[in-house]
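Several structures are given next for inspection.
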Structure 1
Amino acid sequence: MTGHTLVRGTTFLITGPAADVAAGTEGFYVDDTRHLSRWELSTDASLRVLTEEHDRQSASVILTPATPRNEDPAYSVFRDHTLGTGTLVEDIRVRSHLVVPGEVTVSFRFAADFADQFELRGTREYERPGEYSASTGANGEVLLAYERADYRKWTVVRASSPAVCADDRISWTLTLPPHGETSLRVEVVAGEGDRVPDPGARPAVFADVVREAQADSQEFLATAGVTEIAWPELRTAVAAGLADLADLRVPAPGRPDLRVPGAGVPWFLTLFGRDSLITSLSTLAYRPELAAATLRALAAVQGTTVAPDRVEEPGKIVHEVRRGELSRFGQTPYGRYYGTVDATPLFLVLLGRHRRVAGDGVAIELEDAARAAVGWMFRHGGLDEHGYLVYRTDGPGLVHQCWKDSARSICFADGELAEGPIAVCEAQGYAYEALLSTAEIAREVWQDAPFADRLFTRAAQLRADFADDFWLPGEDFVALALDGRRRRVDALASNAGHVLWSGILPTGLAHQVGHRLCAPEFFSGWGVRTLAAGQAPYHPVSYHNGSVWPHDTAIAVAGLARAGLTAEATRIAEGLLAAATHQPGNRLPEVMTGYARGETPHPVPYPHSASPQAWAAAAPLLIATALGSG
């Protein structure tokens, strides 16, 4: 028994097996803030879990008093809970197993620390000088609140029947008929600002919240075309991924009419430039409306000025947008943070690919945003000054501004860390496709032939330069990056799969790279390792230096297919789909360890993997598209 994770937009709940919130990072979260740090059910006897089960909308647990072997428990407790937007609803039923009437006291102990996610996920302590308060109402209701200047978060706990309330608990004494049961309902509502729910408002009906969540997901899934996929394992994985993506849609900042892929639970449930874009690219053939929403949402927060404290520049696409306390007061740079080198070209890649699927509408609507993004690539991104897209490694926030953004991820084969400004290989591939697709839009949609010609010419030059500057002739592979001294960063890394996906390499070189990606040092049997085994920095339990990421593997599959290496692409896809069959509900995690398939009977989980996670959920959809639905 491992506990539950339920997700509904920017609301999620993480509990232990008994459905309690009691330890570590468990909690009830909304918009980057933990609104319950404690939520524990108790009765007048110690309880044990008999069984627990959950789906994506709700969870159920059955408990009984922990009696000795020779003593039968007097009653059972049935806990059912589900999430609405900003709401947790829990139904409790206590069923007697006795032939005489009885009584039992049921209590919830609770607390809200209103912690920011950045405080919980790291080792650093942050000063949070706000004030906490708790108050009880006359209608079985408790209000927990936190205020710091004009920042206010609150949590309301309220019951469907009269209860005894205190600042940290709510309890009932229930009368149990012989072999009968008594039920009650509790609702937790989270919010911000001054608009607290009216005292005594009727708690949400559990069944209604479940139906609303299920109806929303079913509408998203209804026309996805999953049944047309012939390959059974792929069809199952695609269905599981789509179900996760239905729950991971979050409102766009400033555009509540748009729902975009949030990156993942627990730490990334918000708009992320790179993650939302790659997820939208991966799902384009099945859910093109995600791409349209992502493009509009990112255009709405596109950079407009030079702001070094958040790495913002005109035309640049945002990396992430946060709403927590630490971001609000500038204690982290992530409130609206632009530290990404690849989101801007990926924005243009998605715009071009979406146009081919859904027509010219969004390309016409976002012309100004697209032109600004191109301008950023030339002026601030580095194409004019360095010939490539580059990022510095000494700014605020992240050291590395590519998808492998951990501090030691961009390194040489001997383990030496690369220093900036750095040009990572996959960003050049994205830039190449971005220039080509925007040129096509400029010529055919915007009717701007001179601009189109300029972009076509620059794309051709980038392709030629890339083959010269990034090729490692002794390895038949591409360099991971060029460092600040234009040295080839010679670690053999899975980023090369992204290079194949972009089409920047000539066919002969692409085939050499593709064959190498399929070799045992890269292909673990479950997926493509982020760093090939046998190199000094390789580590199978490293976040980016030897692990297997499903989205990264799916991009390699798409790259191999684009290069014409269909058999190789299929073999790697088979490995990833086999890994999916070992996961609960066929849900691919964010990342797995890099141990070889022959070493272990199942893929070994990475200890800090996010799940559910958007681009992992989208990985089977990208494979289905790349391989023609198998």
Structure 2
Amino acid sequence: MTATTQSVSRDLNALGLFRVGVATPELKIADIDFNLAEILRLASRAAEAGCQLLLFPELCLTGYTCADLFFQKHLQQGALQALETVAGFTAGTDMVLVVGVPVSSAGRLFNCAAFLAGGEIKGLVPKTYLPNSGEFYEQRWFCSEWSRTCAELTIGSRQVPFGSDLLFQAENIPELRIGIEVCEDGWSVAPPSGPQALAGATLLLNPSASPEILGKEAYRRALVAAQSARCLAAYAYASAGPNESSTDLVFSGHSLIAENGRILAETERYQFTSQLAVADIDYAMLCGERQRNTTFGNAQPERDFRLQPFRAAALSAGQLCRSVVRTPFVPPDDGERAERCREIFQLQTSGLIKRLKHTGSRQVVIGLSGGLDSTLALLVTVKAFDRLGLDRQGIVAITMPGFGTTARTRGNAEELARHLGTELRIISIDAAVRGHFNDIGHDPATHDVTFENSQARERTQVLMDVANQVGGLVIGTGDLSELALGWCTYNGDHMSMYAVNSGVPKTLVRYLVEWCAREEFSGRTSAVLADICATPVSPELLPPDAEGRINQLTEEVVGPYELHDFFLYQVVRLHFPPLKVLALAELAFGEDYSHEVILGWLRKFYQRFFSQQFKRSCLPDGPKVGSVALSPRGDWRMPSDATVTWWLSQLEEL
């Protein structure tokens, strides 16, 4: 299996990407000519796929299972001659190859990974941890890096750096530094990749020969993913295949590429033909993650490394070899999405329970509009009361019909409150708002921001005052996406005493309500929830149309939430620049939106995100539930008077 390939017209180098391949070549044990030819053939195939670096398995020039044949001088010399031939191949392709080879030095034999670029052997990295238990007997043939007596070896006419203290630095990509550990090194208690990452390695390579036994596939995948996450790095793992000797073991050829805990690509196991998997790693993103991670920043490298320069090939435009997730907050897999909804609902409920226990409140007030956000907030509140053993009549659900309220949303709100067993109050704001218009001299026929926000603030006044009456808390209903865009009325729906939805993006709210309808509630309640999910998103502040239908669709004004949530994740979670956000958005949404439409809404996102920071600077308390949060007390600190000019200027260049 390879990573998803998508078309892109932009320069991939400008996006901070580097294309890596992992290969499991067809092999004959101790047949160097055959192995060399297959390695070169597979390298040519990878070059055609635009690979900038291709990693081969441990001891791939000879085969890992040569056993005592490793002592044969003829085999050792043949392997070095083949290595020079492979190095020569890199001169013509401008691609980096990393291959496994046995190397003799000072009467010792080492299991090495050779880094080849620009027609040269740039370095030899010997294996440090040699397994010698169970099915492994490596110490019979090889010596550890700890037995190394020199820092260079003579191969042909060249002096080649030798040692596990080598890191390989791309001269033309400052953020791309490569470290290598060999097979068991990565499975050890203290893998060399840890210090390599602390010394700046963003891409970690592991040429391996990992035999297959029951359960090892999942363990291997978890290990590679976890090490990439722990090191905040990309991790490429190339493993020997089933053409190795099956005298006592079977090798599956399970090769993987991971990035910060996520598997990007992997090969199919148990294939006797050569296998190749390719993925574009995002080294720019990894550097950004490290800059924000104080644990990484404060850690000191445990050893000194020698940097070996090489020049990386340019990444050709045209195809992107990694999946771009269209809904970063919503897993596409049904099972994973349900599990995420369950966890988020628990987080929201537990946060509210703590606040109710701390304040001793047995009453809460919530504005119920019949829309998704207030519905989710009510469901969270109901479950919190159930877990605390409190009477649901302590939940005062208030629906406040105004100028834009439709029969559908009002009906759903009232029916939901009745079926859930909460207290329901219906308080029209029509007369109060008209009186307010008269007080301030506003023409009710002028449907401007004053017309809209007066209704929102009147509703908040009602909620706050009823909360005083019953001695309870006002539960906030606004979500994360609204906070990002400032799509809330300052000191209106912007304000509450505990905001249970403040960490939930809009694209996930609908799925949470759907999940609640399936998993937490039943009967008529589920049916009402289903209709609420099918209702268009609207603040309902403008009068309905002639047929009584919603006349104000939020996404027609502020933009599609699927785009804005995508932008939010790229800008706030990953800190990507506008150029990269736009390019990724075009990959994710290009079939549904034109370049001009995406660009326009991205410009709107930046404008609103910067201009509306003042609303986020005084947010009510609320639980963080995911990797993106905008609380000024937690994840996001930004001056309210920051200017957006620098970000918009990059978009204007497009």
### Query
A value of 41, 24, 20 was computed for semi-axes √(5λ) of the Cα gyration tensor in Å, for residues 276-571 alone; which of 1, 2 is the source structure?
2
### mean count of other Cβ atoms within 10 Å over residues 140-147 - highest-scoring structure of 1, 2
1
### Task
Could you figure out which one of 1, 2 the value 4.5 for distance in nm of label points 7 Å out along Cα→Cβ at positions 220 and 516 was computed from?
2
#### Entry: Top of 1, 2 by mean projected area of the Cα convex hull in nm², largest first
2
### Summary
Value -10000 of helix-only ellipticity at 222 nm (-39500 (n - 2.57) for each DSSP H run of 4 or more, over all residues; to 500) was derived from the coordinates of, among 1, 2, structure 1
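So if we calculate distance in nm of label points 7 Å out along Cα→Cβ at positions 340 and 388 for every structure here (1, 2), which label has the highest result?
Evaluating distance in nm of label points 7 Å out along Cα→Cβ at positions 340 and 388 on every structure, the highest lands on 2.
No lab work stands behind these numbers, since they all come straight from the coordinates. Keep in mind the model is a prediction, meaning the values are calculated, not measured. Cβ atoms are built from the backbone, for glycine too; each structure is taken alone.
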